[in-house]
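Some structures to go through are shown next.
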Structure I
């Protein structure tokens, strides 16, 4: 039966009365608009704009924990860590079940305290084994020499199965060096210098020279006892000048060659005093001391690079010494029987890695990888073993979502930072280490689009000091020449951001790609001022880099002089936190002969940067060092699965990372583009 006209009118009136009884919540609408503005500004690197938007949103709806969480995030990335912690603690007081945020706050407190600086050497505990024997097959047999790789994995020489392997952080064999038709005959050790790998072939009495593809390009030595001949070559090391040292078991000596595809023999070391030399490494200041382990004598011999003996350490534990290796701190790692020994070159102390724990059955080599794990090759048990400090196994990874890009919507790009508890980058992660959820649903298909440790693209902001000291003597000319070369070398990267530390520094909008114009700006004496605001220029230089995904660096060209009120508007500590939290390294290119202000040195050291005298700068080498700096960021790509609702719906995202027995998690979110009704 059809409804009457009056019945329809009555229904409309009732609906109208109902709506009038529930007035529109304008505070809620305004809070949501400001929240969206803040999230979008944050992901585009406009932190100041985001802070203002989140604070306005909280003025309308002060009870919104999500907004307060985002305000804490933005304050943290802006360098205002205390203020960020206060906001997060407010969230946790009301919602203590937020375990991911609780873990992150505890990590920040640990880093800001003295804990990370005074940690004692922790007991080493097993992390994982990579065995050569697996069900129904043998992957490798007889692991020997090891070398860490920048990607968190390592290279290994495998004696019995005659292999050179590249093994990932997760223990997967991702590459075998082909060598030649006959492979490698009893490879004992591997070392890289410039364009070549050098591999000792114990059974062939020679050293193979191999290119980056793993293909043999040349041979060093032949069987014999004369100059340049080898008998039982075992372990290798290479000095910074390209000198190649190899221990000879059969000839009871160390031979030195000049590295290269066709290496030239130079001289023998230890003839008449070495009995059974095994491991060799370089240690001491500038790595200019050659250390040779002798198993028969139970000794560690120390020579200069010309083969002159300087010292000798005798210790019965060295009668089991095989490979020895020096880490980046100068500590020497000795594989000796069932234990790893550590030798401090400066104090001449030899002690076990762990007093109460054996690391294997018969160790051939021990290294520390890029992530701080100890890796040993156990030739008797035919396995590679990983160890880690016991405390690190029970502390969460520090995971944070830096930003989310929707520029290619519906493709989503997450920039995720993964560090250990102390703030060191975790490198070498693969897709299998990540787990993503969007709107509380798992993302089944995604990939690691970019890894920071492997990223070669760099975004650089250069700040020119404009104090009058810059224009004394040859300072301006040297600064201009450095800048000219830098811009020329970075044209393929899109140029550089260039700022001046004048009275009113301004945010630059475009990059510089013209080397000559950049040099002219540096030389112009009319740009000098004794009232330059260096702190503002350094902050703006960092801001210019926030939208980029590559490695980031701010370079200051200066004489090293600063005013007493230099860090007036932007505190030095906050500026350092801003750089670190956004993975920006600070470099100083020092002009002239005067002293460098300690504030600038602190900023460089605290952000993993460096101070370089302009007279010592080789642009290619400098940029290679900047590009090779390990950073903890990964870019994950996937297609969104959440309806956009015209770009007004907040889409939550969480990222979890698992590495062996360690894990970490972080939450973020984004909005689709405005007026986006469908995915495509």
Structure II
């Protein structure tokens, strides 16, 4: 059998030293699990009524913002309307869309050629995260493979101005290291530009690759930048060497100067000019993060993003004088805007794509002509048989932890469940922890959240300590062994909700927990280490054992994750203390586990080992494995099955007559 997972015949009780718990599987992907196992845990069919309702909900879509052609007459964009991401085009604003790619691969647009004759696109199969690069001829519609190898990640970097050469990265020589290559598109000949050990990528370039800004990632939020001369092969340090800091760097308009987003000397990230080893602040000091920036091909404008407690905004600077420029006035009236963000800018720097998100509608995309100040809406969202006016706006609230820290959370209340509603109904609560762990739950449009609201659940999305967007101190609070100090935020969410959102009869509401990736890990901890805090949980692509996870995750991710969680050898005992498998004997409530077999980040063995361990102990749990998905479901039909089975599970275990009690462990 291909299944290398060997289960522990006896799992030691939590009172015994965690160091005795060993990783018992090896490998990742479908090759690490048998076809019999995949068949056994295939997703069950949904009730037709639920399936139809969710199909309509997930048919609510909006095309991507897209990339304009050089003549600005055509917009190329991705759209999941067929069930998986494909490339489309429209020849003019709001014109009829034409599909350009098809098949089972999820397709994204990497670049439109400067000559306007072709697109560089990326394709990935079944969530394996090993994309290849392809050329889509816009005249013939023919798709030509440029570079694709099994178990290799190819990432597009840039294309030269004459449309003759592309630069890209690939980990073909060593799974945990990336080389920089260039390809002559005429004959597809490939030349190595730079070979480095570790996670190297192209951050920026000048003069068609004569000078390249390389970045090496040493950890989740640790990187260093180098100038690379393509002719002399000289590698010159720029910033980050010998540090454990996070930087986001690009070339500035003037040689020898760089634009840098950093929080090295401040709590919140700011945008700086870095020259001569010194920083000059370009954005004002504020209690909000500058989360990123972009600079057009002509070094005309800098557009930077601002994270305001989970809400998104933008600012604009002149790229040469750094003076503040006016931002586009986007025509959204009557509805609060949650997010404004920019997309690509045409190579002549004249037109930029912008996106707007509210809680009431899918993303709207506009092009903005900086000269005429004209806004043009290109694509139209689709919402067949769904009343968008009934979508609930998320509220920014807080809950308090045992050590008196206020944790921000976005909450969606069904109208009949609002705490001050007349004739308020008693509604169960579902707490959704985000992934990352450096991620951030944000407001905005969410068909998934609304699906829960429509079923009568109060939907809560916290940003526990370790979340991004709230400053350096907050995001670093869970690094390595520090996670032990703040992991209680998971339990405290339920304790606070039960104490403060009592039902009309004075009882505590039932509370469920869910999440993907690190949110899945949080869910598993909630149901094991903090057993009794939640009445039920659904863990999606979550880590059950941090040691086995780090030993088996894809090599390119291992080094980056060790800086966040700890070393699987040096910190083994601490990691096991923070792992759900250590506390399975404490489980008190039903648990559902959902996993993609192709997942390169969290191996399928993480789901199998905890489910089968619980089964051997006679503890109820359900397992669903998608054979054709990776780190979360990308195909619409699988998303319907995933969310549908999850909602039915929560309805079964949170809408009974037994009232919840506050239990803290």
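We did not get these values from a lab; they are worked out from the coordinates using the rules stated. Remember, predicted model here, so these are calculated numbers, not experimental data. Cβ atoms are built from the backbone, for glycine too; each structure is taken alone.
If distance in nm of label points 7 Å out along Cα→Cβ at positions 504 and 624 computes to 3.2, which of I, II did it come from? Structure II accounts for this read-out. Source structure of the calculated read-out (distance in nm of label points 7 Å out along Cα→Cβ at positions 416 and 592, 2.1) within I, II: II.
For which of the structures I, II does the calculation of helix-only ellipticity at 222 nm (-39500 (n - 2.57) for each DSSP H run of 4 or more, over all residues; to 500) return -7000?
On the way: I: -7000; II: -5000.
Clearly, the read-out refers to I.
Assuming 4.3 is distance in nm of label points 7 Å out along Cα→Cβ at positions 224 and 368 as calculated from a single structure, say which of I, II it is.
Numbers: I: 4.3; II: 3.8.
That value comes from structure I.
So FRET efficiency 1/(1 + (r/R0)^6) of positions 72 and 648 (r between Cβ atoms, R0 = 30 Å, to 0.05), computed for just one structure, reads 0.80; which one of I, II is that? Derived from I, not from the others.
Which one of I, II has Cα extents along the principal axes in Å, as calculated from the coordinates, equal to 114, 76, 46? It would help to have the intermediate numbers written out before the result.
On the way: I: 114, 76, 46; II: 68, 55, 50.
Computed on structure I.
Between structures I, II, the calculation of distance in nm of label points 7 Å out along Cα→Cβ at positions 32 and 552 yields its largest number for I.
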